[in-house]
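The structures come next, written out as structure tokens.
FYI, it's all coordinate maths here, none of it is from the lab. Quick caveat, the model's predicted, so the values are computed rather than measured. Cβ atoms are built from the backbone, for glycine too; each structure is taken alone.
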Structure P
Amino acid sequence: MNISINSIEQESWKDSIIHSLDGRIKLIITFLIVIYAVYSTDLFVLFLIEIYLIALVLISKISIKFYLKRILTILPFGGFIAIFQPFIKPGHILYTLPFGLTITAEGIDFGLLLIIRLVVCLSAVVLLSSVTPLDKIVNSLRKLGFPKEIAMILSMTIRYLFLFFDELKNINNAQKTRCFDIWNKKTSYLWRIRQIAYTVMMLFLKSFEKGEIVYFAMLGRGYTGEAVSFNQEAIFLKTNYFIMVITVIAIVSIELLHLNGYF
């Protein structure tokens, strides 16, 4: 599987109204949606926010398959927390399982709320990364006051993750040529664990060596610790304000309707 920056950013180079928005506006909209999703405790409100995000996805002409695939790939990393809620949250017991485990109604409700919150937050973040190249996200963070040193480290980290993945793949290919198979049950389990530990150590040493090479290369090009990058001044179009206002109106309207008991 060939993973690269180009394959990750293939959707961000399309042409649409959402793609043409200023990076700062897209970041602010994402922050607003994530904060409101974490704040809200009503499933129907979160459902409406998700519909709004799907509408933005359709407007931006992003591949639905690509969009859903990225969400489903990340979802298990946080979704497992919600799975345990019916068993650990006290409340009205619905079912009693062996070994003293119980399933509560409050736990099911809270677990479902966590899942929906996570889906909405992931949808917003995936939408942002799908319509904005990584370098523009970092530059937008700088324009919003994010420390430039941390922004530079973040940018380099994102880039070099793919390089380290290539290094890991090379190590794995070298192991396969020597007939090493981690899933081969005929070999000793402890021996396989030891080989995996060697692989991790080798990857760490390679990354440390690569970091030193990059640092000395930066010094050789006059780097003095000041993280300076070229930022092309973008024209702040009326579309930026329009989408921003629409998002704020949508969130405020949903909250007012919810507070007035319409749903």
Structure Q
Amino acid sequence: MTKDLKVTIVQTNLIWEDIDTNLSNFRNKLETVEPSSTDLIVLPEMFNTGFTMNASAIAEPMNGKTMEWMAKISSEKKSVVTGSMVIMDGDKYFNRLIWMRPDGTSEYYNKRHTFRMAEENKTYASGDKKLIVELAGWKICPLVCYDLRFPVWSRNTGDYDCLIYVANWPERRSYAWRSLLIARAIENQAYTIGVNRIGKDGKEVEYTGHSVVLNAKGEPISNSKPNMESVETVTLSWQELENYRKEFPVALDADKFTIE
């Protein structure tokens, strides 16, 4: 039987466009995480800079220092580390989620839905492929922030057990953040994790976090508090998920569709 999965969520303030300070701060916060004590560490969207359109100043290549940092942390903690950052690939910028493994191998997902209200669509190229990764027998679908508003993109057709959203989601829309995370968990019958930042960014936009881990019924199983920095490890029960899907098999009545 597939084992339970331990997931560590990190909710914190981010220092505006200051890669070195943010990486140092995350290292300090992760000191409480013992090696092999968790399977997965989830960081926010653009965890090394905050959500910025200043791509030309802060973008890194795929072999840059933040990737090196992620590889080192992953190796030290013996757990996968994920979060998004600004990457320059060829002549394009991407808001790219990295899935870094302890052995130094990685995969990535380019944010599909770029946030036009902040003109993210004018700065970053959109992705066109979902990423489904396996970890300890679990299938996981990691997505980024604004993707949360588009349920068709995250529709579970039996391809994942856990859905992750890393975000910089402002306080003024926190009700939508909390509500949509619950909806995604319920409709997809999957554990759903939302990791968001707190504090103010360089544009004076406020963030309250509301990071959470939800079970497949949409019920919270984590204890992170809004506006407070926290590093929390939560256990996802495989047996609970499997039992619920068997007892209440909504997926059998789901509508078929295609994404163009």
Exercise. Given a value of 4.1 for distance in nm of label points 7 Å out along Cα→Cβ at positions 18 and 186, point me to the structure among P, Q it was derived from.
Key: Q
Self-check item: Which entry (P, Q) yields the derived value 24, 12, 9 for semi-axes √(5λ) of the Cα gyration tensor in Å, for residues 82-137 alone
Solution: Q
Exercise. Please state which of the structures P, Q yields -23500 when helix-only ellipticity at 222 nm (-39500 (n - 2.57) for each DSSP H run of 4 or more, over all residues; to 500) is computed from it.
Key: P
Practice problem: Can you spot which of P, Q the value 3.5 was calculated from, given it is distance in nm of label points 7 Å out along Cα→Cβ at positions 34 and 58? | Solution: Q
Self-check item: Parent structure of the calculated result 1.7, given that distance in nm of label points 7 Å out along Cα→Cβ at positions 170 and 202 is the read-out and P, Q the choices
Solution: Q
Self-check item: Comparison of P, Q - label where Rg/Rh (Cα atoms, Kirkwood Rh) is highest
Solution: P
Practice problem: For structures P, Q, calculate relative contact order in percent (Cα under 8 Å, 6 or more apart) and state which one comes out highest. | Solution: P
Practice problem: State the single structure among P, Q that was used to calculate distance in nm of label points 7 Å out along Cα→Cβ at positions 98 and 210, giving 4.7. | Solution: P
